[in-house]
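Each value in this text was obtained by applying a stated rule to the coordinates, not by laboratory testing. Small disclaimer: the values here were computed from a predicted structure and weren't measured. Cβ atoms are built from the backbone, for glycine too; each structure is taken alone.
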Structure I
Amino acid sequence: MNERFPWLKGALEWGPLILFLVVFMLLRNRTVVLWGNEYSGFIVATLIFIPVLVASTLALWRLTGHLSAMQIVTLVLVLVFGGLSVWLNDPRFFKMKPTIVYLLFAGLLGYSLMAGKNWLGAVMSAGLKMQPEGWRILTQRMAVAFVGMAVLNEIVWRTMSETTWVWFKTFGLTAILFVFIMANAGLFSRYAIKDDQSGGGA
């Protein structure tokens, strides 16, 4: 089980999103009649995505024993905004969900800076050991990055095609986060806590 765990974790995290993409691509030019109402392929993909995400999130919780703050917030907002999109037959609510997620986290990180709290370090310190100054700088940069991603999401869904937005949501935003992490490799190295430094902390 331990050998398969990384693969299972990745499949559970990416599976719902990939399924959404596949269903949307199959139905994007079709209208589906459900319960006497006509729905676009986007709405049908959203309708399928919601319970699959719930199931995968619960499975992740059972496997790992915990969920990250972003996973919890994402699940809640998918239920709210995805549910509104299906209920009102309006895809705009689901497209706004990433904007709300990123602005929420940017606000939380900004507040943690003003309050002198290291919330980012509390969440990420298990996999990344850094000095307080490093966490402060990373918090600043990540808050700005989240605001930028929220603005970019708004630009893409409001000005480009639905298909473009789906590809952007599935792979573009993830790629941006990956580039952000790689761009901060120097920061991680500069403020890293070495093994011989961490022995005296409690």
Structure II
Amino acid sequence: MSIKPGRFISFEGGEGSGKSTQIKKIAAMIERNGIQVILSREPGGSKGGEEIRELLVTGDAGRWDGVTELLLLYAARNDHVEKIIKPAIAEGKWVLCDRFADSTMAYQGYGHELGRERIEQVHIASLGDFNPDLTIIIDIPVEVGLKRALARRDGEDRYENMDISFHQRMRDGYLDIANHAPDRVKVIDGNGEIDEVSERLQQQILATFPELEI
């Protein structure tokens, strides 16, 4: 008896957008449908990816330029996809990932102004046409997100310490990403109470995957 392949959903947004909290709530909803869920994150997700994550999210804001970040991110991503994501999907599991390739497009392509074409070329060279089944962007104002993120004080604050113009370019980039791929990428308003945002997310996921129930 063949196993029905699982699904891959990525969650995106600027710093402090509330992705981590919402992913857990969505995972619980999917698990209530009798589906095994794998929670992951980027950069990271695999042993090699987590080692590269340490290089990217700590230290001085100017530690790496945009091109170096791009190459480090795709080294981590390739390891993550091959060792964690693809095997889980093949086993019928659903993978929910806190950030994926659209983060690189937003942060390095728009934030660091490397441009869409360069990011797309590296993506194709590394992963071919592999992308999530659904990408959700949780959108909030830059100032609100940075205030939340800086309050965490978890040591992974390299990007939070970049200037506000970087973060505004990144937010604008996310919205442009959604315009380029409207079938895959959905923007959810991240303003409001946690349960309000969660309800918006659930409705979008149910609309995309009608086999699910709340």
Exercise for the section: For helix-only ellipticity at 222 nm (-39500 (n - 2.57) for each DSSP H run of 4 or more, over all residues; to 500), the calculated result is -14500, so let me know which of I, II that is. Expected result: II
Handout entry: Top of I, II by relative contact order in percent (Cα under 8 Å, 6 or more apart), largest first
Key = II
Practice task
Compute mean projected area of the Cα convex hull in nm² for each of I, II and report the one that scores greatest.
Solution key: I
Handout entry: Structure (I, II) behind the derived value 38, 24, 22 of Cα extents along the principal axes in Å, for residues 118-181 alone
Key = II
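For Kirkwood radius over Cα pairs in Å, for residues 94-141 alone, which structure out of I, II has the highest calculated value?
The maximum falls on structure II.
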Exercise for the section: Using the calculated result 3.2 for distance in nm of label points 7 Å out along Cα→Cβ at positions 134 and 166, pick out the matching structure from I, II. Expected result: II
